[in-house]
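Below: a set of structures, written as structure tokens.
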Structure P
Amino acid sequence: MSYLLHLNQRLAAALAEFPENFRNRHGRYLHNLQCEDGGFPDRDGGSDLYYTGFALRGLECLGCVKESLVLRSGAYLRSCLHRQATIIDFLSLLYASMVVRGAGGPKLVEEAGEAFPDRVAAELEKYRKDDGGYARAIESASGSTYHSFLVALCYEMIERELPEKGRLAEFILERQREDGGFVEVKPARKGGTNPTAAALALLVLLGEVEEEMISSAVGFLVGMQNSEGGLKANGRIPAADVLSTFTGLLTLTDLGFDDELDLDALRDYVERCEVGTGGFRGGIWDEGRDSEYTFYGLGALALVSGAV
């Protein structure tokens with residue numbers, strides 16, 4: 001089972017125990033975001049693969065994926081199958097297609113033909129760099145911690161073997177810094193919550209996790225919780241955000257160290273980012289809401305419930 005599918009199943013099992021009015025409220029919010037073309041919008045209002053992926057993941061977690069919705073989403077995703085895509089777009093398209101298929105919609109990957117997975121793999125390899133990692137953009141000079149993790153997830157979903165795992169593991173291991181965190185780009189000297197979460201998840205997938213590495217990374221992540229109760233993206237900014245709170249909490253939960261956080265304060269922080277009519281803001285500082293942060297908010301509450 002792929003990492004993302006397993007994660008969504010865990011979150012869905014926890015959210016199933018939440019009050020019905022909570023699940024319906026957020027399900028309606030996500031459902032009502034759907035655009036005429038079947039996609040889901042970014043904050044500017046147009047359909048976007050990235051936000052479509054998060055909307056469908058959120059609806060799946062809530063058990064609110066309806067047939068009429070997936071048929072419309074299938075039409076949008078079909079139109080994206082042969083577009084020029086970034087790594088994030090590939091990931092969003094692949095997982096969204098799995099949700100649509102699982103809910104009784106079209107089998108988009110099969111429709112694309114037997115050669116589609118190999119074409120995706122060939123496109124992904126264009127992002128591979130001499131340092132062993134995968135870059136954010138083809139023209140980038142070096143690899144990205146986060147995008148290397150996304151590529152590994154894409155390979156899982158197309159059921160192809162990830163090439164040169166040893167080189168990729170070495171690339172990731174070199175991104176850990178003295179503060180215990182991992183960095184997104186090589187020149188950075190201080191770790192970040194999200195690259196640390198991505199690095200550790202990828203190293204687990206690659207079977208390259210060491211006790212000393214985990215100990216220092218756990219200390220780093222716990223130190224990112226601030227007085228608001230959430231986790232910050234890094235030590236240089238004052239405010240927490242829902243994305244970093246989710247990724248940090250997920251990592252510590254999977255490693256068995258979530259009890260080192262103040263979980264009551266974390267839950268209170270995420271609940272303060274919840275909008276009464278549905279959806280979540282990116283942080284207390286945020287005036288808007290969208291499908292991405294709604295997924296992270298739902299996921300954080302599922303994790304902190306202790307049922308995951």
Structure Q
Amino acid sequence: MSTEGGTKAVLAALIANMGIAISKFVAFILTGSSSMLSEAIHSVADSANQVLLLVGGKRSRRAADPTHQFGYSRVRYVYAFVVSIVLFLVGGIFSLYEGFHKFTHPEELRDVGIAIGVLLIAIALEAFSFRTAMREANKSRGRRSLFRYVRDARQPELPVVLLEDSGALIGLVFALIGVGMATLTGDGRWDGLGAMAVGTLLVVIAVFLAFEMASMLVGESALPEQEEALRGALNGIEAIDRVIHMKTLHVGPDELLVAVKVAFGSDDDAAQIAAGIDEAEAAIRAAVPSAKYVYIEPDLYRVPGSEVR
């Protein structure tokens with residue numbers, strides 16, 4: 001997944017959500033719909049989240065320094081984690097509170113046609129944003145399902161936008177049902193139920209997103225297919241007898257650390273080992289271009305369990 005593709009999806013989502021938020025607030029003022037207010041706050045939270053992702057992307061490009069010798073790429077994970085907290089508190093909890101309040105103190109809706117029109121326009125705009133994110137995701141997700149892609153992604157921007165946009169589309173349907181049922185039945189509690197459904201959905205998405213970003217902050221390895229490519233590249237080096245073990249770690253969304261212990265022949269001299277290491281490093285970078293930091297330790301193969309790690 002490219003960082004450029006993630007930025008494009010974030011910008012598309014930001015433009016869509018700012019327009020949607022304004023229209024929803026206008027609709028809330030005219031109708032008094034709790035579902036519309038919840039959706040308006042949801043769009044504000046989403047807009048703020050996209051700004052956070054853009055700021056995180058910019059700050060992550062700072063050069064490495066003595067304190068942060070692997071650079072600042074993980075800042076993108078930090079900002080994505082903050083996004084999950086904003087989505088949980090501002091979007092989910094507020095919507096649950098507002099929905100419960102409207103359910104226990106129902107009010108008659110006004111100018112329902114305006115609310116429905118705004119919701120339909122919002123669905124169209126969110127669909128545009130979601131389509132942009134999906135188009136960028138399809139460039140790198142291969143045959144993975146959307147859920148598997150979000151779980152496997154090491155770059156935070158596209159998964160965040162995909163989750164936000166899919167949640168927004170489902171939430172708009174909930175709000176549309178709430179407003180529609182409140183109009184048809186004359187019971188304002190349906191509007192409150194719609195807001196609570198939106199809030200519940202946002203809380204679920206936020207919790208899932210928080211766990212994903214926390215895992216990235218702790219440090220995730222390369223994808224299985226990348227590790228397989230790395231092993232294949234190393235096994236293709238004639239000087240290397242075998243790969244004893246390999247550890248990988250994402251020090252940033254686009255930067256992979258690879259630490260490998262490999263066995264050379266017992267008769268190889270220092271010059272042959274050095275040449276083999278240089279060849280192995282070049283093969284690793286060719287197989288997985290994101291392997292920015294490569295450390296190769298030569299050793300002799302021992303019976304499993306006896307080697308020093």
Structure R
Amino acid sequence: MKTLRYTAMVGAMLAGTAAVAQERFITIGTGGQTGVYFVVGQSICRLVNRNSAESGLKCTAPSTGGSIANINAIKAGDMDMGVAQSDWQYHAYNGTSEYEGDKFDKLRAVFSVHGEPFTIMARQDANIANFDDMKGKRVNVGNPGSGSAATMDVVLEAKGWTKGDFSLASELKPAEQAAALGDNKVDAITYTVGHPNGSIQEAASTVESNLVTVDGEAIDKLIADNPYYAKATIPGGMYPGSPEDTQTFGVKATFVTSADVPEDVVYEVVKAVFDNFDRFKKLHPAFETLTKEGMIADGNSAPLHAGAEKYYKEAGLM
């Protein structure tokens with residue numbers, strides 16, 4: 001009996017060891033905790049972790065610096081997947097803009113998510129109605145490594161401006177900028193983000209403020225010259241102080257990974273989201289208008305990862 005009991009115990013221990021060995025941990029790069037990127041990563045992980053017993057995958061989605069930080073972390077092998085603006089997916093894969101001479105050949109698209117207008121909110125007492133009114137003002141241009149900061153650089157270049165055209169160009173994180181606007185430390189804050197957004201809502205609720213129009217010849221040329229940009233509208237009435245629609249331009253949020261991440265891992269992540277699509281769409285208002293077809297077709301300039309492609313073909317979406 002002792003021998004049988006010992007054998008059974010060893011067998012159970014070995015089985016437990018095997019189960020532990022099959023567990024795989026994946027990390028998803030997101031963005032600031034007040035942004036939609038953080039919700040995207042957390043939402044994907046929630047759906048992946050619901051099926052951990054079957055897939056063996058366990059997922060975490062920490063707050064990060066945003067698009068460029070996520071792409072760089074994936075390239076370095078420090079993260080498995082991440083959320084990134086569609087323009088920075090394009091630049092990283094093609095070796096252009098900030099990635100000139102540093103092309104990320106192994107970058108792979110998984111799917112796109114919500115639209116992200118380039119958003120500026122200003123204190124009403126700063127009298128900023130459109131982008132040109134920001135010359136000489138105190139502006140939070142975004143934290144280094146974020147897509148917001150990089151997109152601001154693109155807009156400045158398109159208009160022939162530099163950060164020196166602002167009296168202050170601060171680099172606060174999204175979680176810090178609403179308070180800075182309310183405390184009169186800056187006149188305007190910028191965020192390339194899906195709406196409704198917590199940071200913008202906080203700013204609008206803290207101080208009398210308004211969304212800023214971003215349009216004109218330079219922006220029209222920027223859109224015409226770059227396929228990953230499009231005109232965007234932030235609906236009126238979404239935030240206090242901005243009853244009318246605000247015209248700007250924007251990108252797509254995209255979900256990316258590396259060709260080095262195993263095919264079955266990416267397959268299981270895509271399956272977790274697309275098999276629970278209605279549940280996913282309810283996790284943030286910015287997801288409400290998403291369609292499976294649009295997430296596959298729009299905003300993805302890097303090749304699809306083989307694991308994602310496998311799922312889409314099996315599901316009849318490709």
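What follows is calculated from the coordinates using simple rules that are stated; it is not laboratory data. Quick caveat, the model's predicted, so the values are computed rather than measured.
One of P, Q, R was used to compute P(r) over Cα pairs in 10 Å bins from 0, in percent, and the answer was 6, 26, 31, 20, 9, 4, 2, 1, 0. Which one was it?
Among P, Q, R, the structure yielding 6, 26, 31, 20, 9, 4, 2, 1, 0 for P(r) over Cα pairs in 10 Å bins from 0, in percent is R.
Thinking of P, Q, R, which structure, once helix-only ellipticity at 222 nm (-39500 (n - 2.57) for each DSSP H run of 4 or more, over all residues; to 500) is computed, gives back -12000? Mind showing how you got there, number by number?
Details: P: -17500; Q: -22500; R: -12000.
Answer by label: R.
To which of P, Q, R does the computed value 2, 14, 24, 23, 18, 10, 6, 2, 1, 0 (P(r) over Cα pairs in 5 Å bins from 0, in percent, for residues 109-212 alone) belong? Could you put the intermediate results ahead of the total?
Numbers: P: 2, 14, 24, 23, 18, 10, 6, 2, 1, 0; Q: 2, 12, 20, 19, 16, 12, 9, 6, 3, 1; R: 2, 13, 25, 27, 19, 8, 3, 2, 0.
The correct label is P.
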